[in-house]
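What follows draws every value from the coordinates through simple rules; no lab data is involved. What you are looking at is a predicted structure, and each value in this text was computed from that prediction instead of being measured. Cβ atoms are built from the backbone, for glycine too; each structure is taken alone.
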Structure P
Amino acid sequence: MALVFATALILVLVGSMARAASEPKYGGVLNATLSEPPPSFSIHEEATVAAVWPMMPCYNNLVLFDPLKKQESLNTIIGELAEKWAWQDGGKALVFHLRKGVKWHDGQPFTSKDVKHTFDVVREAPGAPAKLRVNPRKLWYENVSSIDTPDPDTVIFRLKRPQPSLLLMLASGYSPVYPAHVPPAELRTKCVGTGPFKLKEYRAGEYVDLIKNPDYMIKGRPYLDGIRYVIIRERGTRYSAIQAGRMDIAYPLEVAKTIAESVKQAVPSMVLVETSTNVNDHILVNFKRPLFQDSRVRRAINLAIDRKGYIQAGRQGAAISGGITLPKPYGVWGLPEKEQAKMPGFGDPVKNKAEAKKVLAEAGYGPGKPLKVTVSTRAISYYVDIASYIIDQLRQVGIEATLEQVETGVWHPKLTRREYDMAVNLTGIGPDDPDANLFENFKCGSPRNYSEYCNPEVDRLIEEQSQTLDPAKRLQLVHDLDTRLQLEGARLLLGWSKEYYLMWPSVKNLVPHQSVYNYGRMQEVWLDK
């Protein structure tokens, strides 16, 4: 009897300890790394995770992908500043009912006017109260005809045509709500949000310090007292800092499989999560340059690059083959593997390189007259890794390429102004949905259509797929667009990178998503220390 009682008591104690260990703890500062200083603090004006990652905790969206669910979809969207929402008018109106009593970090009340202000500015509506310096995602909201605010707690997005994807785009980390009472220009150097953390201090080139927002709209959140994002430019040094325990978590776009696995081997207790980034690697060719208006030149460059070699040599295995849209198992819309294998550069590399030389000869280039190009890329390791591989591949077909490394603060403005010949670039897609990708990157006139590719028929098909409600029909339209864009060389797609995310086991509730842009809110994260 005594033994039974003792056993029962032990089981009760063990159960209590397990529950206690799983219950979130308050306090502590999360130490995270950045690979470079944020180009600015204004998420709406930037096109890099270097801005989203440290600033996402400062803001809220109307809606957000559930931070605790790694695979994102319409079914994982939760409310933030919006308590509930509904489609009306046959899918041409999206109505949001907002939380009451929410305050900005400076104490001002949040209302529907802030939502209207934010998205009127982003979509550059007639009469918008301000203009963004750079506006990468303007075309996300091209279908919005007006934004109505019938009262302080209600916002209505009125659309020209049905667009189910709008909700997915609003759930991205790229879609925070800005305060109407603060000029957008000021938000480049400070954060006035409603989010779980406030900006405490930014020491340029060293760190970004965030501190807990005691008046956060969700009671009991956040768990952390603060977050420090330490800027460590050299990749090896960043990983050394994690391995030594000076940092709690990695940067979310290292794409360094072999290094991450080495750290895991050295510290077996380290948590290593394999996932997608929703970021594609590609080559941009500037259609404004006469050289690249020749489709033979674009095709030769495309054929020259061995995609299997890109995965193994350029990304050390941390990538998957794919085209314009993210392929399975991480994405929904990508071309089937057999179809993607038919695209230029994705077949037999020996045959492709032979054909590339032939096509170059037809365009007037060869041993006596080599094609000479400058290949620009961003001056950080995971860009340079790919650019170095590309230059070697081009050399093998007789193209003489010179590498130009460009600092981040200049990189996106340089692309926006089309001041390059060829560029090795990475493009992240906020949510896994064709609208977020196609409107932003391939539509005529889009600021992020960096290659200046323009085809009115493709524009028409982009709009057609957007309003197609039948999933099977929409998927076929997207596949047709994917194929056409690749064949026309709109962007020379290499593949989609994979992340091998490291964190110490003391970090709880940080769930890496299929997209690096959408899980940085940090309100659910806690430290078991």
Structure Q
Amino acid sequence: MVPCVIFEDEHLLVVTKPAGWNTHAPSPFAGEGIYDWLKHREPRWASLAIIHRLDKETSGVMVFGKTPLANKSLTEQFTQRRVHKKYLLLTDREVPKNEFTVKTNLLRVGEKYASHANGEIAETKFTPIIDSKFGNGRLKMVTAEPLTGRTHQIRVHAAENGFPILGDALYNGTPSSRVFLHASEIEFTHPATNKLVKFFAPVDFDKDSRLALRSAIIEPELANAFRLIHGASDGWPGWFVEKLGDFLLSQFELPLTPQQNEELARLAKIHSSRGAYHKILSRHVRQSKISDASPPLVFGEAAPERFEILENGIRYEMSFSEGYSVGLFLDQRDNRRRFLTGYIAADLSFLEIRNPKSEILNCFAYTCGFSVCAAKAGVRTTSLDLSKKYLEWGKRNFTLNGIDPAQHDFIYGDTFDWLRRLAKKGRAFDAIVLDPPTFSQSKEHGTFRADKDYSKLVTAALPVLKPNGVLLASTNAADWPPEKFLADIETAIRAAKRKILKQHYVPQPPDFPISREESAYLKTVWLRIS
């Protein structure tokens, strides 16, 4: 069970949404909201429907419908105001001592809402919790019950009555780590049984909102590797920290500051990490000697030369002593999972490749993460890479997961050359993975730049993709607009007189949050091609 799910039956899915996660992203390029993430995670959630929403910075309980009966019933209950919701908020301002109700008309004014005679009616009941002890008594907790369902109504009514929510800078609240508003309860009539049901999401305002987001999407029994700090989106511009099993890996363009060292030590304590390493982010480091490019130990116990992590129940070998790259790119976790399960998304059917006769070609295979997942699902794989070292590393990943690498192919060489050779031999694959480095050089073909040469790569791959085959195209070229990325791929497919039957665009995972301060960089599209 996904950690954020608190109840599920035939008709309903009830979850706890962490602060900082949209309900539904306005576009695929803005990242996945919790609705999109769930809908594209499991086949049984493919028909989920949004019944109500929470603001991105609001945490708490949400209900999704799974059947037409549930969707119709819940929509009617919300429309008729028969759904009872309760929120909790924190404020650092004085609040009235007794329960009171605010009733105004709300109108949108720019990014905000405000009470205005021409707006729609909104009504909220507030009840101060007198004995709350947050912030050593400095903070007050208030219960808010919206009797209507207007956007931002609790936030507006609290601010206009002198106690803006802590962290709600949009409505003049004191800046803080998050907006301290939490949907704690929801009560309604079950669409099938007609009985009243009530669901709770306990509040924990003391918990780091960044860790809450990660814990909502990571199943601890299946994964011990994920991102902990993603740059400016998590309040640390330019700094990235990952948990890799028993160790932490910090990445920044400079040596760590005292504040970063302190935060890294705090994270190490929270996650019971044995040690922490720090990698200097630099293009030139990749050209250095292995010993110079490898991240040094910052504190704690030194990691073994090779150690294991767990992701989606699959084991991978990692190393801090093999240079700039440590063995796995965590932002591709969800795409590796799609090969493992065979399920791409709600609008793209199961991969018809999960049998021993099917074959997948993984270009630029690195340590063969995609290949391991496909092989674990019972598919024959061919892994192609320009590095013998990484292919041997990939073979060890196969062995770690009880897969005989001798039953799969590992090809050393240039991808463009081998795509041409495979086409001449009449080879064809049910799926092809194209996840090239943003920039690379080879003796045969010179410089490869993803934003300039990706269409050539797609053109070279199409002759070895079977009709109705699946192409996974991905890049982390941050300055390449996603619209241009998709357009270049589509142009190459049309030029080859092939047709896109289905496609699904995938943003980076939720623990790599996208924000105004930290824009998206990872772009991935799954395509079924005639």
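Can you tell which of P, Q yields -0.98, -1.21, -1.28 when log10 I(q)/I(0) by the Debye sum over Cα atoms at q = 0.18, 0.22, 0.24 Å⁻¹, for residues 147-218 alone is derived from it?
Numbers: P: -0.98, -1.21, -1.28; Q: -0.90, -1.05, -1.10.
It must be structure P, since only it matches.
For the read-out Rg and Dmax of the Cα atoms in Å, for residues 275-314 alone, a value of 12.7, 35 was computed from one structure; give its label from P, Q. Mind dumping the intermediate values first?
Details: P: 13.0, 40; Q: 12.7, 35.
Considering all the candidates, the number was obtained from Q.
When relative contact order in percent (Cα under 8 Å, 6 or more apart) is calculated, the result is 11; to which of the structures P, Q does this value belong? Each step should come with its number before you reach the end.
Values: P: 23; Q: 11.
Of the options listed, only Q reproduces it.
Comparing structures P, Q by distance in nm of label points 7 Å out along Cα→Cβ at positions 267 and 499, which one has the largest value?
With respect to distance in nm of label points 7 Å out along Cα→Cβ at positions 267 and 499, the highest-scoring structure among P, Q is Q.
Supply the structure label, taken from P, Q, corresponding to Kirkwood radius over Cα pairs in Å with the calculated value 24.3.
Details: P: 24.3; Q: 25.3.
Here the read-out was taken from P.
So if we calculate FRET efficiency 1/(1 + (r/R0)^6) of positions 211 and 395 (r between Cβ atoms, R0 = 30 Å, to 0.05) for every structure here (P, Q), which label has the highest result? Could the numbers behind the result be given before it?
On the way: P: 0.05; Q: 0.25.
Structure Q gives the largest value of FRET efficiency 1/(1 + (r/R0)^6) of positions 211 and 395 (r between Cβ atoms, R0 = 30 Å, to 0.05) among P, Q.
Given a computed value of 1.5 for distance in nm of label points 7 Å out along Cα→Cβ at positions 339 and 411, which structure among P, Q does it belong to? Present the calculation step by step, with values, prior to reporting the outcome.
Working: P: 3.1; Q: 1.5.
Among P, Q, the structure yielding 1.5 for distance in nm of label points 7 Å out along Cα→Cβ at positions 339 and 411 is Q.
One of P, Q was used to calculate helix-only ellipticity at 222 nm (-39500 (n - 2.57) for each DSSP H run of 4 or more, over all residues; to 500), giving -6500; which?
Numbers: P: -8500; Q: -6500.
It traces back to Q.
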